[in-house]
Structure I
Amino acid sequence: MHSSVQNYKDIVNSIDRKLEEKKINLAPKVIAVSKTFELEKILPLIEYGHQDFGENKVQEAIEKWTNIKLKKENIKLHLVGRLQSNKVKYAVKIFDYIHSVDSQKLAKKIAEEQQKIKKNIKLFIQVNIGNEDQKSGVQVDKINDLITFSRELKLDIIGLMCIPPANELPDKYFKEIKLLNKKFKLSELSMGMSSDYLKAVENSSTYLRIGSSIFGKRN
């Protein structure tokens with residue numbers, strides 16, 4: 001068995017054990033974050049039947065996934081990196097989920113492009129949960145405004161997304177996002193990466209963005 005498939009199975013087993021241990025009745029999805037990895041690294045997991053994959057850059061996603069998505073229509077592609085408004089047109093075509101909506105300007109652009117091609121993408125609002133200058137994401141006190149604005153545009157906002165500060169334990173940030181998600185009555189939650197996905201599972205994350213633990217170290 002290919003190492004990426006074995007790694008993926010090990011991760012799913014660890015998630016199942018954690019759910020059982022904490023008596024959590026959820027089935028979180030693993031997004032295999034394939035950014036920077038060549039297709040030959042990703043293909044074994046596709047052949048195994050995995051369906052959710054994540055990319056950071058629109059151009060890389062187009063080059064890697066356009067042909068595969070034509071052949072395998074059940075594959076769901078997630079944009080997990082920052083989206084610039086000049087790339088929205090291309091992102092809307094190839095992605096099924098966007099995890100990084102962080103401004104009204106971006107929301108408006110997504111709505112316009114979706115209307116043009118009659119497509120309805122599932123969207124997450126990215127929250128800058130640690131108030132970090134270098135990170136994108138909306139401030140906590142602006143979430144409500146952005147959700148309201150997005151819904152007026154008929155966008156399908158399904159949940160919140162966050163990346164906690166790298167040098168701190170993620171627990172308190174995951175707990176805060178979980179409560180905010182509940183407050184805004186959102187059904188999905190995008191948090192947890194290779195280093196902290198089990199903590200995210202404990203806090204009811206429904207989408208885990210896992211890359212290096214599946215595919216190995218990035219170059």
Structure II
Amino acid sequence: MIRSIIGPLIFGVIGIAVLVSLGVWQVQRLAWKNSVLAEIDARIAAAPVDIPDAPDPEADRYLPVRATGEIGDPFVRVLVSQRGMGAGYRIISPFDLGQGRVVLLDRGVMAVADDLPPAPEGPVSVAGNLHWPVERDGFTPDNDLDENIWFAREVPVLADHLGTEPVLLVARSLSVSDAPLSPLPVTSEGIPNDHLNYAITWFSLALVWLGMTLFLLWRITRRTA
């Protein structure tokens with residue numbers, strides 16, 4: 001009887017060990033990801049600084065900044081979906097900082113049914129964060145330039161279209177009313193963090209494997225009794 005259970009027992013122990021190790025690895029990844037998100041949150045909420053002369057898309061991602069300039073009349077509408085509002089448009093316009101510098105300004109979101117009035121006149125002070133979002137994948141539709149409906153904030157493409165630097169300032173607050181737009185600031189909420197779900201899945205599979213192994217061993221012992 002002992003010989004008949006050695007093979008299934010070894011197979012079961014190895015399977016459980018592999019599944020548990022995968023679960024432990026995901027728990028470690030969860031701790032790492034939580035640390036990364038905490039660092040991002042702290043960076044987003046830090047005291048704002050002036051926009052660097054040559055921002056780096058990696059080193060300056062999420063950098064809190066302040067700037068004063070004039071919002072240009074051209075704009076791009078980026079289709080988004082907001083909880084509680086449904087479909088809406090992010091509005092991105094040129095933001096003239098003076099001295100030959102023009103950057104992109106993500107002014108916020110409005111309902112699809114709303115009409116966008118002319119941009120505020122005169123100098124506008126903006127506090128927000130620099131961002132280079134990665135929103136396009138293989139399933140993202142092509143932008144509809146004829147209808148001015150975009151489906152991703154691709155900073156270099158937007159900059160080329162609106163004639164600005166490839167720098168996107170996502171507004172957190174403005175010194176003037178920009179209704180019907182509401183700022184939609186940068187947060188860490190959209191960054192995937194599924195490691196807890198993965199860990200639960202692996203540990204659950206380990207329990208199932210344990211149950212199947214015990215059941216198989218019980219069947220073997222019953223046959224050889």
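Values quoted throughout were computed directly from the atomic coordinates according to the rules given, and no laboratory measurement underlies them. Note that this is a predicted model, so its numbers are computed, not measured. Cβ atoms are built from the backbone, for glycine too; each structure is taken alone.
Which structure, out of I, II, was FRET efficiency 1/(1 + (r/R0)^6) of positions 119 and 207 (r between Cβ atoms, R0 = 25 Å, to 0.05) derived from, given a value of 0.00? Of the options listed, only II reproduces it. Once distance in nm of label points 7 Å out along Cα→Cβ at positions 63 and 87 is calculated for every structure in I, II, which label goes with the largest value? Largest one: structure II.
Starting from the value 48, 40, 31: which structure in I, II was Cα extents along the principal axes in Å calculated from? Answer for the origin of the read-out: I. Comparison across structures I, II (criterion: distance in nm of label points 7 Å out along Cα→Cβ at positions 47 and 71) gives the highest value for II. If you line up I, II by relative contact order in percent (Cα under 8 Å, 6 or more apart), the top spot, with the largest value, goes to II.
Name the one structure among I, II that distance in nm of label points 7 Å out along Cα→Cβ at positions 143 and 175 of 2.9 was derived from. Only structure II yields this read-out.
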